[in-house]
1. Once distance in nm of label points 7 Å out along Cα→Cβ at positions 89 and 369 is calculated for all of P, Q, which comes out largest?
2. Given that distance in nm of label points 7 Å out along Cα→Cβ at positions 185 and 217, derived from a single structure, equals 1.8, which label among P, Q identifies that structure?
3. Taking distance in nm of label points 7 Å out along Cα→Cβ at positions 249 and 393 as the quantity of interest, name the structure among P, Q where it is greatest.
4. Supply the structure label, taken from P, Q, corresponding to helix-only ellipticity at 222 nm (-39500 (n - 2.57) for each DSSP H run of 4 or more, over all residues; to 500) with the calculated value -18000.
5. If we compute FRET efficiency 1/(1 + (r/R0)^6) of positions 169 and 201 (r between Cβ atoms, R0 = 30 Å, to 0.05) for structures P, Q, which one ends up with the highest value?
6. Starting from the value 0.15: which structure in P, Q was FRET efficiency 1/(1 + (r/R0)^6) of positions 121 and 345 (r between Cβ atoms, R0 = 30 Å, to 0.05) calculated from?
7. When you work out Cα Rg over 2.2 N^0.38 Å for each of the structures P, Q, which one comes out largest?
8. The value 0.90 for FRET efficiency 1/(1 + (r/R0)^6) of positions 417 and 433 (r between Cβ atoms, R0 = 35 Å, to 0.05) was derived from one model only; which of P, Q is it?
Structure P
Amino acid sequence: MARVVERERKYSGDEGFRLPDLTGCGGVVITSDATAHDLDAVYLDTPDLRLARSGFALRRRTGGHDAGWHLKVGAAGGARTEYQFPAGPDDTQPPAELAALFRAASRGDAVAPAARIVTRRRERRLLDAAGRALAEVAEDSVEAHDLVSGERQAWHELEVELVDGDEATLDAVDARLRAAGARPVPVSKSQRALGGRLAAARPAPADPAAAPVQDYLATQRDTLIAHHPGAWGGDEDAVHDMRVAVRRLRSTLRTFRGLWDRRESEALRGELSWLGGRLGPVRDTQVMAARLAEAVRAEPDELVLGPVAARLAERFAADLATALDDLRAALGSDRYADLLRRLDALLEGPTARPVGRRWVARLVRRTVTRADDRLDRALTTGRADDVALHEARKAYKRARYAVEVREPTVGGPAARLVERLKDLQVQLGAHQDSVVTREVLRRQALRAYADGENTFTYGILHARQATTAERDVPALIRAADRARKRKVRRWLKR
């Protein structure tokens, strides 16, 4: 299966629009002659269009240079990841390897033909002075047929896709096209083909007072789903972002738990904890492997006694393989699909009770205050209390996520507090990382000792981690003071 990152922009024009000369745009020297392609694509989706609603597009296409199964992830107009898989002559369903990547978007449901799009394409390459292709420009005549509703549409559009160019190339071409009368198109062909049914599938608006919470939760659910394909493959950023989305979901369900049926919201928090428990070991192993590899490299050669780097690499490679197997088993399970369906029902159905206009603001303020209290208790002993500081870190995560709920409506003041809380969270996180790293080193030293290896370097690394933790406490206190300044928080009372 091939994986490519597609960076393109789409445009439409009036009836008389003509493609302008694009030489001189971002290093373009030559425009190649046009090549014609006939493309015929059938898009598949669930009956309620969950893939399209999640920013996924699944198709089986014939014609062109990349015929076969394609899964696109991401919004049109930005960077999109495309997974490509060969198609057999009689294939009607995507291969299992591809289906695993959209399982979250489909909620585990079967997919069936939803739309057919036939495109007559004229494609040109934009070349630099060395003959290198910077981008491709495609003029498309499109005929779309919604295979369920029967709706038919036809339109013309332009696509500009990067090859070896950069964003500056796209920007220069964009300016030339707009000057000639082209208008950006914010949706993909499949989204446009299914537009009528997609509009009908949108959930009803939430209670205005509760809308910030519901919208925030929906964003986190969508983030979780968007990063499912990357997490399945073990991509570090995808695993991290998916894990953070799970944390935000759990935290928000806790902070604003009065909005929903308590039994169901708590059950969902439990299921999200299960999912986070599968993501955590993957991410923690990736981070710890990099952290300790860097720590060993930073030591003078004379202080590294024995195969320390090799032993750590072996240990983390084995741990990561096990953790990835466990994560894929979870992401492919019925339990995971059921979790997402229940989350949909919670977000898209009515809330358990109406709330007042100030209800959200009051809970946000309370969550921030509780985090302050946790940190104050952790620092009252005059030294770093590891357990108490870890609890304070978790409390500030909840506080930051709660403030993020209000950020779209409050704007800059909330954004500034989010940044201060993030800085404080980073300081608390660095302390906790030191605690965890020391325990990993202690256990690794015991293994080395049992194997008859020198444990001197593990002791050095352990001591350095302890020193770093003590040195970071003043920085932590300064970050807390910055986050508590009156001018940063006064909006919380509004």
Structure Q
Amino acid sequence: MIKNNNSQFYIIGAGFAGQMIANDIKRKKVFGNIAAFLDDNKDLIGKNIDGIPVLGPIENVTPLLNSPDKSEAVIAIPTASSKKIKEIYEALTRSGFKHIKILPSISQVVNGTAHFVQAREIDPLDILGRTPVTISLKESLSYLRGKRVLITGAGGSIGSELARQLLSGGAERLYLFGHGENSIYQINRELRLLQSEGVGEKATVVPIIGDMKDREYIRYIISHTKCDVIFHCAAYKHVPLMEENPVAVIENNVFGTKNLLDASIEFGVKKFVLISTDKAVSPVSIYGASKFLSEKLLLQAAEKVKDKKQDFMFVRFGNVLGSRGSILPLFMEQIANGGPVTVTDPEMERFFMTIPEACSLVLQTGGVGQNGYSYLLDMGEPIKIKDLAEHIIIFSGHEPNKDIEIQFTGIRPGERLTEPLWLKEENPQPTEYTKLLKLEAMPLTFDLDELLVKLSEICISSEHTDFSKYRNSALLRDTLQKVIPELKADNSNTI
């Protein structure tokens, strides 16, 4: 964040969050000056709060403001629906505001204190789709108080958001595990900045660089950190890229997961939550197959610990908007370059959820989930990718297929028009928790241990390696297809 004491702020919302933001700005005296609160509450309009006037209604007053193009607006209404945020955003942009920030959802501030450092630039996620479910983080994270929590893939989109929200959980230590030094550096730095600004509680944050494919190193990490809870987010995820590197994705996603599970069983990790995906359902891609097998490994591990007071579970959900490598940043980049925006097929659709909402639900599941159970996040209705592209073009101030062209490029390897969230036989049932469903466990129809032996001969070298099998992607697909018949056979351009 650039600190500029010449900025003039208009805070949208004069409630508790807005007042906290105002106090934060005034106390630090480095961000700038507060011009006014803007609010629709008739009981507040015309009053002064700590010397700051409350103007409104928002729709009527924004065109009358002084130099909005040189000012900064901060939307501080964490209870607002997506529809309301859209209305506010449109009123601000019509009036000439160029710099608009927004506070996180109510779940992240209602039980604590809102800080200016938490505000971020508004983006299409804030005005698209349904209003995210509200979860009280302090309540749902009570099971983590005083515990040691390890996040794998902590530098990724899901892992880093889990880490941000976990600052409110009262954990004793927060271990950020990943193999990318830059991404781990960034989230470690961000968490320390948030803590220095008073966000969350004073957990000790420990960055750890490593590779989950290294079995002995994973044993070392789990034993020495004495972690109580693991959120396993790390995985190779990019579907078309993984189709070209099938051995690498099985080695990382399947055997990396097995290493973590085996060490967690050995050293008594109390809770293990695997992040899974809709692509694990009747998988047609190598990535989907790797997550399908990871789910089976998790359930196998849960059976091994059922008498040890350990809880191993997985949470499955669809796409998250805004993750690295997802369509949102790609679309935004394409729009910034003048187009075209590329969509694979006009009929392609996906289930979407924002990253903060998905992470809040994952953290809640870790507290209420039981050993050996499978959980599914209620993603609402699917959204056509074409419609999403149009909305993002409009958000960016352009007209689809006039200012910015939408170009259809065709389905890529490993993709399908729709992604089911569950098999019919899994029969998802509601739980007492909003947006959290429970799945019926599917019986294993093949020998998982035998399959792993065959896959290890392809993925992992040893003194007994048969090099006719090692890194043989055609053999890998053939081996997987025997247990996952839906998997597409495409051996071109693979490593």
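1. Working: P: 7.4; Q: 3.0.
By distance in nm of label points 7 Å out along Cα→Cβ at positions 89 and 369, the leading structure of P, Q is P.
2. Values: P: 3.6; Q: 1.8.
This figure was derived from Q.
3. Working: P: 2.3; Q: 2.9.
Largest calculated value belongs to Q.
4. Values: P: -18000; Q: -10000.
Considering all the candidates, the number was obtained from P.
5. Working: P: 0.25; Q: 1.00.
Structure Q gives the largest value of FRET efficiency 1/(1 + (r/R0)^6) of positions 169 and 201 (r between Cβ atoms, R0 = 30 Å, to 0.05) among P, Q.
6. Details: P: 0.15; Q: 0.45.
Only one of P, Q returns 0.15 for FRET efficiency 1/(1 + (r/R0)^6) of positions 121 and 345 (r between Cβ atoms, R0 = 30 Å, to 0.05), namely P.
7. Details: P: 1.14; Q: 1.03.
Result for Cα Rg over 2.2 N^0.38 Å over P, Q: largest is P.
8. Details: P: 0.90; Q: 0.65.
Only one of P, Q returns 0.90 for FRET efficiency 1/(1 + (r/R0)^6) of positions 417 and 433 (r between Cβ atoms, R0 = 35 Å, to 0.05), namely P.
We did not get these values from a lab; they are worked out from the coordinates using the rules stated. None of the values given here were measured: they were computed from a predicted structure. Cβ atoms are built from the backbone, for glycine too; each structure is taken alone.
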